[in-house]
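**Q** In the part that follows, the structures are each spelled out as structure tokens.
A short reminder: the numbers here are calculations on the coordinates, not readings from a lab. This structure is a prediction, so every number in the text was calculated from the model and none was measured. Cβ atoms are built from the backbone, for glycine too; each structure is taken alone.
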Structure 1
Amino acid sequence: MTTFSFQKANSDLESLILKALNDHEEIRITTNTGSVVMIDELEWESLKELSKLFADKKALKQLIDGHFQRDNNLQASGKSVEEVLYA
């Protein structure tokens, strides 16, 4: 993560936006009262979805169970992804 003062970020905002978009790098902008982080919008949407998944205990348990089954070469019960999505 690269850090810039508010003054520097303000004077060079377009290049910082392009850096966040093209390099997928987080940009920290600091002020006297705190900091903010600028990230690519698609990355932000992914983080929001991940946060929702972690907040949903049932979905999180199913994800963990699925990884356990995969890692231990166990047969998953229920329908496959293909059956659910393309049936």
Structure 2
Amino acid sequence: MRLEFDPGKSRDVKRKHGVGLEEAQEIFDQAYVVDRRNEDPEQFRAIGWSRGRLCSVIFEIRHDLQGEYYHLVTAWKATRQEEQSYADNV
């Protein structure tokens, strides 16, 4: 699975939420929960572990000449509701 993000946006997200998009990529290396977050544009939320803490990341599925990839939009430390959703589904 190919993951991409804007490095400048990653710095902004890290400053605002304490989790950068670069480190949020770790979520996809293990068991994680995905649900649909938005219809237009179509976005999904993944909940999983990154650097020893449960986090959420919003991503879009995009396509280019090399095929499908996940474009990471934003990330944050999981809320209590997200922690419960993760516990119920993994």
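**Q** In terms of mean count of other Cβ atoms within 10 Å over residues 55-62, which of structures 1, 2 is highest?
**A** 2
**Q** Moving on. Which structure, out of 1, 2, was mean count of other Cβ atoms within 10 Å over residues 7-14 calculated from, if the result is 12.4?
**A** It traces back to 1.
**Q** Moving on to the next point. As an exercise: mean count of other Cβ atoms within 10 Å over residues 15-22, calculated from one structure in 1, 2, equals 16.8. Which structure is it?
**A** Going through each structure in turn, the value belongs to 2.
**Q** Matching task: -7500 is the computed value of helix-only ellipticity at 222 nm (-39500 (n - 2.57) for each DSSP H run of 4 or more, over all residues; to 500). Pick the structure from 1, 2.
**A** For helix-only ellipticity at 222 nm (-39500 (n - 2.57) for each DSSP H run of 4 or more, over all residues; to 500), the value -7500 is produced by structure 2.
**Q** For relative contact order in percent (Cα under 8 Å, 6 or more apart), find whichever of 1, 2 sits highest and give me its label.
**A** Largest calculated value belongs to 2.
**Q** Still on this structure, I have one more. Of the structures 1, 2, report the one carrying the highest value of mean count of other Cβ atoms within 10 Å over residues 47-54.
**A** When mean count of other Cβ atoms within 10 Å over residues 47-54 is computed for each of 1, 2, structure 2 gives the biggest number.
**Q** Further question: Using the calculated result 9.0 for mean projected area of the Cα convex hull in nm², pick out the matching structure from 1, 2.
**A** 1
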